[in-house]
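See the structures that follow.
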Structure P
Amino acid sequence: MRFDDLPDDALLREKQVLHPNGPVPVSRSTWWAGVRSGRFPQPIRLGPRTTAWRVGDIRALLKGGVA
């Protein structure tokens, strides 16, 4: 399913969020530094080693611009 077709409350894993597979054009290390600093959305913990992000949060990030 394409990113644009997903509902805002759908959850995406890291590999689905980051480029080249996902819509956010940053590296993994940049992503996690941005999450820690509050520049990028906070993940939702699904389990002890599983995190995901809401599609709506990623859309809001992209609309505001990933700097």
Structure Q
Amino acid sequence: MLKPEEAKAGRYELLFHVDEYYDGLGRNLSDPPFVDQVPVRFTVFDATQHFHVPMICTPWNCTTYRGS
């Protein structure tokens, strides 16, 4: 993650490892898992703003949004 002073306008990508997360919880996932890695691409126009990008997921679904 970037420190606030390192943030610059531009395109970014977060890669959420959903399969590894649920594997670490001891969940029995299908093989291969339905959701494994989820890339979230977004653009920062104003680096002085706060960006919070939460992920809500299950082993079968995920969604993300720009948080407050």
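Since every read-out is calculated from the coordinates, none of them should be taken as a lab result. What you are looking at is a predicted structure, and each value in this text was computed from that prediction instead of being measured. Cβ atoms are built from the backbone, for glycine too; each structure is taken alone.
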Worksheet item: Out of P, Q, which one gives 11.5 for mean count of other Cβ atoms within 10 Å over residues 22-29 as computed from the coordinates?
Response: Q
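Suppose you compute Cα extents along the principal axes in Å for every structure in P, Q: which one lands on 30, 29, 19?
Values: P: 30, 29, 19; Q: 42, 19, 18.
Attributed to the structure labelled P.
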Worksheet item: Which of P, Q yields -2500 for helix-only ellipticity at 222 nm (-39500 (n - 2.57) for each DSSP H run of 4 or more, over all residues; to 500), as computed?
Response: Q
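To test your reading of the models, identify which of P, Q gives 34 for relative contact order in percent (Cα under 8 Å, 6 or more apart) when calculated.
Working: P: 37; Q: 34.
The value was obtained from structure Q.
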